[in-house]
Structure I
Amino acid sequence: MQSLEFDDLRVEIFAPHAPFFAPAPNILPVASFATPMTQSVQPATSFATSTPLLSSAPIIYLHALDFCADSVGEIYELVSRQSGADFVLAAIYLNETQWGDKLSPWSAKSPFKGVHDFAGGGAAHLEKFTDELIPRIERHVFGARKPAWRACAGYSLAGLFSAYAAFASDKFQKIACVSASFWFGGFDAFVAAYSPQRGLAHVYASLGEAEMNPKNPRGALCGETTQNFIAKCRSAGAKAEFEQNPGGHMQDEIVRISKALLKLVNS
């Protein structure tokens, strides 16, 4: 595993051949993938130039809150062990402010008490992510070669961003949206009006059963939008699957994300 800094973001790269990577910096105890919390993060080590470690393998980009680094490493180990496959996981860590700004596709009111409204920096972040950060990471990992395939994955608001990327970018062949914030204002209309990119091969989405509560307007919208998203991805030629998990939003994040990434790696 190696860390890099890109503007105001910290990235960790997990790959099969760990000896090629520098020691990990100190990281904070795990909290939750979905609940922002104020913490300070240790500075990342510099991104050193070295021999590319893989000639060809898939790469998954996962956006996560910056205090979840321990959990990301656990997820990588779980998926690697269960799949038996070589793949690269690039974790992009965001702080609390970045979480609501960079992952929201447009500005929207927050439906939650005490949570700031969403700034809508998702389109700008997606452009910088795909045009600048991805090429930098992949030059280091693969040299002049290309990954076998590229995926964008995330939990909660990061899951929404991954779904948005399926429509707004042609850089990803696979998408994973885990307990995604499909209640986000206007996203139902966005899914209805637009189509995903034709290059999609596999899309996986999951929700906790309590997140789809039809008696709760936000839950009803979340469930309906997820199903419409899956249908749109199928119509674009992708293998698109939906899975319902027990429990609510703040439950079993590591298990749910690991299950999603395993689906992508094994497909």
Structure II
Amino acid sequence: MDEFKKFAGQAGTFFNRAKQYTEEKIGNAEKTELDAHFENLLQRADRTRIWSEKIVTRIEAILQPNPNVRLEDYVNVKLDRQPRSRENNLDFLAQALLEGGNELGPGTQYGAALIKCGDTQRKMAQFEHEFVQTSYTNIVVPLRKFLEEDMKTIQKERKSLEVKRLDLDASKGKLRRAKAMEAQRNVNIEEVIRSAEAELRVAQTDFDRQYEITKLLLEGITTAHSSHLERLKEFIEAQQSYYSQCNQLCSDLQRQMGK
């Protein structure tokens, strides 16, 4: 019997929420509006989530242009597996240059040039590996963690706040209807009104508590922005270092080739 009462209570609560939601959509029920500051926090959180997803996706595409390989690495990370170490295009080019130079003769001008180019490409390949690994560690992993942990927590608490808001407004509507019935029919339903008022107080308390929890999480986006800024700086530093190293290698190779 206790389980049945519990189930009946849950079903009644779900019905009240659905009824309140439907009536709001068709304009037959009042809705508690959130303050402007809170709405701004919600909008900022949405923008942060959308652009964080786009940015991390674009960075991943730079680090690994092959979408199938990206998907494989993502699955491995989700399964706590270490992503496979793969040769990049510079590795393959270096191998072809070195093998070609040795095959055509290191003692020939062309063969020696191929070997010099191969050595340079091999070093550049290593720099690329280091850049990719550093970038994944410094920006991709933190952004993914933010999206999959912090943002999911915020989304969960926002949904909970919406449920509490529906319960609150349903309770307000119930109290209004009880008072209207008493006035229109001139009947004493004091007990019903007291029950509705008690229900409203509980709903208001639950809503206020959830509002503060959600607001605190939303305000934490400011800290997340600061953290993301530092991660972005680290990515740019890694990128600058990578291109600078490659530029130096190419400049040295160009001088050697000129001789």
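Laboratory data are not the source of any read-out in this text; all were calculated from the coordinates shown. Values in this document were obtained by computation on a predicted structure and should not be read as measured data. Cβ atoms are built from the backbone, for glycine too; each structure is taken alone.
Quick notes
- When mean count of other Cβ atoms within 10 Å over residues 56-63 is computed for each of I, II, the largest belongs to: I
- Which of I, II yields 17 [relative contact order in percent (Cα under 8 Å, 6 or more apart), calculated]: I
- At a computed 0.25 (FRET efficiency 1/(1 + (r/R0)^6) of positions 144 and 168 (r between Cβ atoms, R0 = 30 Å, to 0.05)), which of I, II: II
- Computed -29500 for helix-only ellipticity at 222 nm (-39500 (n - 2.57) for each DSSP H run of 4 or more, over all residues; to 500) - originating structure among I, II: II
- Read-out FRET efficiency 1/(1 + (r/R0)^6) of positions 104 and 224 (r between Cβ atoms, R0 = 35 Å, to 0.05), computed value 0.95, structure in I, II: I
- Of the structures I, II, the one that 14.2 was derived from, the read-out being mean projected area of the Cα convex hull in nm², for residues 16-175 alone: II
- Given 1, 6, 14, 19, 21, 19, 12, 6, 3, 1, 0, 0 for P(r) over Cα pairs in 5 Å bins from 0, in percent, calculated: source structure among I, II: I
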